[in-house]
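What follows is a set of structures for review.
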Structure 1
Amino acid sequence: MIPFKRTFKLDAPSSKNFSFQTNLHFIRGWFLDKNCKSAGSIRIRLGNRIISCKKINRVDVRECFSDKHEVDLDCGFEATFKTGLGFKQLRFEVLNSQNEWQLEKRIFLLTREQKAQAKSQMTSQYQSALDTLWQSCKHTKLKYGNDHCPITWVIPDFNSGGGGHLNIFRMIKNIESIGGPKQQIIIVGHHSKKDRFEARESARDVFFKTEAKIYLHTDIIPTSDCFIATGWQTAYFVRQIDAYVKKFYFVQDFEPSFYASGSNSALAENTYRFGFKTITAGKWLSDILQRDYNLKTVFYGFSYDKELYSPPTKPVNDFDYDIFFYARPHTERRMYDLGVDAINEAVKLSNRKLKIAFAGSSIPTSSTPFEFRNLGVLSLDQLADHYRRTRCGFVLSATNASLLPYELMACGCPIVTNKGANNEWLFPQGYGGLAETTPESLGKALNGIIHDQKYRDTLSKEGLEITSKTDWLEGSRSVLRFITSQLDS
């Protein structure tokens, strides 16, 4: 029983909003004032439009009150009207005893799609933030055919500009070139590819041409002797594969650090406890996984494409840029904000206006306290040309080292990067472009290279000497020996 008071009720579906698929609406309800009397009239205001409501008898209203109240059963109203599609606000007005129209209630008309979207917006902050690729990988099952392929790489979907996928496809190609066994690739989770044929053509266009066939996880695939996970989400997929299959993990970075400490970082770290035989990008990762997770590992060193990256054929006297900054604000581990602050320190220290370029993403040129040219996402050929005409490269990393330092140095461009074991393994004999991870130290290091040509030339020669001793194939041979030894065991 409702307490006796002035009451305005709308019938279902809701007293707050209505969902509709067409532009025809039917609304019904009832109104009683504090004396249990109906209104002289009720109308709906829709913008400047007035919709009259028909009065109807509502016997059912009596059940809402105790017997001692005499209820005016002529309290019901209803209206049928049309509107255009889209969001609408209805204002219900009651003619009171002073013969004045009084606002009684507001409701909103929403399409079902709008209502679902509004609900999603209201609840999104409370919905699970667990990684969606992980959720799809852990439920994915494979279907096998009669063919056989010894090595299977498991990768997430790819697009252009993905450094992680570039390393994977390079390793696959290198294993082919040194006489390794047949390989295949499976794309797991949600993907943008129409079918496996489109996936293969796309990979050949974006990365390398390899003999490896590419499958979607929904395809029937050949059986395999080993599966290689390539990202923490795909490790959950590989874990659920038959126990007799050898399982490897191609680890390119310490992925728990990609997230704030929480659910996703814990899920990523758990994959290092799956016991897979592990291939790491560089010694820093190998040391961590051996020391902290007792994993059996092999690492490969970084190098560069020697056909693409090379120093200028003659000395450059007029550089296009003083600083070339690898700027990716959406990738937290690349420390974009710290880099901007460091460049600003260099600008303050400089005795002239600096020519600065950003590359790696699209960034408004008005977003920094200094002027710069935004180069966006560039092709590898374009990058090499810019590197040769840059006075100093600037690359930061809070986790494993980037490929860019070697590529820049191979073009004769000295670099500045932050100190730390995650970066310093690239320079086993040391390097003068390392600086403490503070804006002041990094800015001072940039300024020193920019304004001291002799120092710049020394670092340029140092970089060329370091990179000349590296070779992608050498690392690929170590990886292949590791895989085949485990398959034979």
Structure 2
Amino acid sequence: MSARRVSVASAALAALDAAGCEPRPDGPAQWQATCPACVTAALTVREVIWNRGQPRTRLDCQAGCQEHTILSALRLAERDLSEPNQLIPDEHHRSRRLSVRPASEIVACEVAWLWDQRLALGKLSILAGPAGQGKSLFTADLAARVSRGELDGHLYGEPAAVVLITGEDDPEDTIKPRLLAAGADVERVLLVDRADADGTRSPLTLPQDAGDLAETIAEHAVRLVIVDPIVSFLDDGYDAYKNQKVRRALAPLHEAAQRLACAVLLVLHPNKTQTNDPAVRIGESYAFQALSRSVLVLGPDPKDPDGERGSHKALALAKSNHAAAGTHALGFEIEPVDITTDDATIATQRVKLTGPRDDLRARDLLGPASDGGRLDAAADWLAAELEDGPRPAREITKAAKAAGYSPATLKRAKRSLGIRSERVGGLADDGAWQWTLPDDDDGELHALEQAITNAMRPTNGHHPAAASS
């Protein structure tokens, strides 16, 4: 058995194992176990950097048990959280090895669409939009179409099961009436939460419940999972605004989607930054978009004179790694309807699709552009100038002046896009600076962070995000 030098969590992990609390890996430098103090709640063990850069073990109980109480139950002292044992068996590394496959052995295949050009099977996708604009109504309609086998895609004509995980609507007076109004085969729509041994029901928690959710997907041949809203189901230790935390929380669900050929739709509310750029507005962390292959935006139809209070809404594609070019926008209307059950007549609502809307983009559904509209235009211009490859900085600066953009606006646009500046051709007069668009997740993340910084910057002493809330 191999062994490695470990950091400060080894003493706590050994004590938890001896106490029968079953510690298990839950990502790099992090483990999950049963809390030895209350014996019911989950305990997160993680290695963190403490004062003066020193490593330390942190113990977080979901039920709120204090760290000193947990240490007492394990018969450990405070120093045991910062003094590592020298060597322990490394089961994780012992069971892993590199897997090498020549590309010639991989069978190429096309993307399988649950909903053509919008939701792919085996992938994570996002549905985002302002509150109160019909996202949950739309997902009820989507679930109904999948349950009847009537969604345009590779499974058309094949009714399939749907898992609905919701934290905001009541199943009895809201979800069930909406499903009936949408014509769902309610036997195929599964509402999933967690039941304790005593029958108490509680919401799922990710990533902890991802394994049980995967078993449910496999058992019922589920082809669509809707999580509405996703941030309500993230464990408290996985902050929705931290990229690495979001990636770790969603990784097991992502793996299950791929393995079981199931589409997963994560519902999000936009953040409050003052821009209508979907790349900035959707999600507190860019990791949500980075992990998702499609990003759909739903909002009020700009042509509805009643605005957000009107019944006309629209859906547009903000991002897709697989769809053909275009926004694939659709218009729809929310209409009132009465449904009759054995016991009563219930007033509810449903979605009525009105057809393609080629005149709409995703940013049109996130409200009017803010004062940063000039910056958005400059960023669009700069991205177009660099889309064919690197360009000399002097050349871009000259072209920007001719296009009517000041050096200050150009500089802000460069920063918002995460443009890289690189010196080529040597020093002094022998070389020159050139600008290049980012081409990986780090570049996208840099651009997002800078855009958010710009959007959130106080103006005239007032914070724009605060003014919009």
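Quick one: percent of Cα pairs over 14 Å apart, for residues 271-342 alone came out at 69 when computed from one of 1, 2, so which one is it? Clearly, the read-out refers to 2.
Here volume of the Cα convex hull per residue in Å³ has been calculated and equals 227, so which of 1, 2 was it run on?
Working: 1: 243; 2: 227.
Among 1, 2, the structure yielding 227 for volume of the Cα convex hull per residue in Å³ is 2.
Between 1, 2, which one scores greatest on Cα Rg over 2.2 N^0.38 Å, for residues 103-222 alone? Of structures 1, 2, the maximum of Cα Rg over 2.2 N^0.38 Å, for residues 103-222 alone occurs in 1.
Computed from the coordinates by the stated procedures, all read-outs in this text should not be read as laboratory data. Since this is a predicted model, take the numbers as computed values, not measurements.
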